[in-house]
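Only the coordinates and a few stated rules stand behind these numbers; no lab work does. The structure displayed is predicted, hence computed values, not measured ones.
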Structure I
């Protein structure tokens, strides 16, 4: 496993690169960094894939451009498309969780030439009609509105040595011991780097600008696998997958015993299904 700082147009991304074979790109979410994929990296490499797990722009050791504009989805999608090219590939198997899943969906919409197949873990798809989701989902998503505010979210999340984020990790898993004390300390160390917390929050602050752009396409015509932990306190079940006309090659596997961080709750199950899907094999639900 090699750590690299990869220069892309306008930004440098820190990434972990390992293995040889077809390229798999693993994209993390908020408030994580590349290490959230540690179990799946080993499994994919052992199965004969080349894996890159970057810190998305603004996170951990990657560059942290100032302001909200650099965190629009267009910039995030361009980063991943350029990363695939920088690693010598035309296309990749792209896997995303949370914000990484949002970026992965939009990459498939905007740059399908870069995506061989797509796997999404607990991240909303890009065809959502938020007006139809109902009050329950709006309550689940209250943090999106709070994060629009200047400086107050940074103050709240950073207070008392990042107590709120520590609490989030403490209750993140449905299985005791899945997230260790070392995991929490490394995650806090990453998000507490200078500028990292504000950069991560700017993903949310860019949401109104993203919504104003619209979509370049109305469907994703490539194989898609969605793995969904149903005990997700933030994302309701209606956010898991679009209609069949919008992603006609989509397979959805739900797990009632997993939460938002399904790759940590069920590391072997997730890894096995990513390997099978990457090999274009049939993916079993159990």
Structure II
């Protein structure tokens, strides 16, 4: 099965299909108009209490803003698409803007993320800071230093890389640095609990296997969800608010679940996407 997922094929798939409509198989998770289909959970607040109008839609963009905060005060937030997914390609287009809100930690400057295989918003504790998930960390450059994006962080999870269990909280990708307020396209190929690959534009920047619960770096989570070694085969997708304003102009998903048990069909759908790129 692994031979079907060469970097070249997937790069062509992702770059070529990014602008296709739902009729071509892509589901637009963000409709460009409102937050219908999404749940919000911000630390210290009840489910769907959108404190400070943190998550909003303006000018066709899903915006994360802090203009109604006096201090960030560790009020980490996430906006969850209401449906779980298991095998898929997820792509977003994002940019960081403006300045970090007062009280935001230094590490969270120009920092957001796509949370993969996560727990549901409803299962998070009121004072839980991050969902148990695999974070494709989205970073912006500071204008001078190297700072990769599409890194892997592991709140309440661990992964396997090159046959070895990795318990480090964050692992850097091989991506370029993207300074300023430029739009960046990033995403992931997720195939249940077998393989996950992060992409930035057409580059594969990190690969890992056997995503599983365990590890730390989550506060006030239900302990039954952090049992070590439980393989993660599906879960929620969410976007972060970590104290720096960020815009998303596209959040789209191609569902591979109908094909994942049939290598021939899976190869065919990927080849079909490749041809459409041409």
Relative contact order in percent (Cα under 8 Å, 6 or more apart) was computed and gave 21; which structure, I, II, did it come from? I
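Hey, helix-only ellipticity at 222 nm (-39500 (n - 2.57) for each DSSP H run of 4 or more, over all residues; to 500) derived from one of I, II reads -11000; which structure? Please report the intermediate quantities before stating the final value.
Working: I: -11000; II: -3000.
Clearly, the read-out refers to I.
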Just checking, which of I, II has the largest value of volume of the Cα convex hull per residue in Å³, for residues 99-234 alone? I
